[in-house]
Structure P
Amino acid sequence: MVNIQVDQQVSYLTGRLSQDEVKQLWPQRKTLIAADCQSLNLSKLTYSDSAGVAFLLELVAVNHLQGGKLVMCNAPAQLTQLIHLYDLHDFFL
């Protein structure tokens, strides 16, 4: 399961983000990340599948609709492979 830890304007995701976790987290997607959060640090994410990638993009979209400017950064190697595969470089720092 993925955990979210907030440190000022940075949220850190830790753990796994797979289809099962996304199903559980989906109803909370509009409240998981505060509108004033500026960065979603993914360095401690141990695994993500394509559902996890879609969920991350949804978190950014929701934040932007709330007036935020959330960016994702520090993707681990396994997630970086999916970013390259799906050509999502523009969404991750």
Structure Q
Amino acid sequence: MRIGEVIGKVTLSRCHPTLRGATWLMTVPFTLDGLRGTESGRGEPFVVFDHLGAGEGAKIAISEGGEAAAPFLPELKPVDAYNAALLDTVELMAE
């Protein structure tokens, strides 16, 4: 699971029937430096499936791969990244 920040929404002209009604978010994942607040601590943006209602600027927990589709079982959904949680705060322990 990774933590990312929502930077926008994606609009689809067509989608798989099992994905209708969902929101797609453009999300930038944080590295450890990014979680500490440095602008250079961000990865490449990617698209995340969302049904929790995250808005732009929200921090979210992202499940990827097989775990991204697990919340929908036994229904099969073709998702690679899923918004698993909306995060109010992120606290890092000192090293």
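Just so it is clear, none of the values below were taken in a lab; they were calculated from the coordinates. Just so we're clear, the structure is a prediction, and the values are computed from it rather than from any experiment. Cβ atoms are built from the backbone, for glycine too; each structure is taken alone.
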Query raised in the report: Which one of P, Q has Cα extents along the principal axes in Å, as calculated from the coordinates, equal to 29, 27, 22?
Result: P
Report task. State the single structure among P, Q that was used to calculate distance in nm of label points 7 Å out along Cα→Cβ at positions 48 and 72, giving 1.7. Result -> Q
Report task. For the read-out helix-only ellipticity at 222 nm (-39500 (n - 2.57) for each DSSP H run of 4 or more, over all residues; to 500), a value of -1000 was computed from one structure; give its label from P, Q. Result -> Q
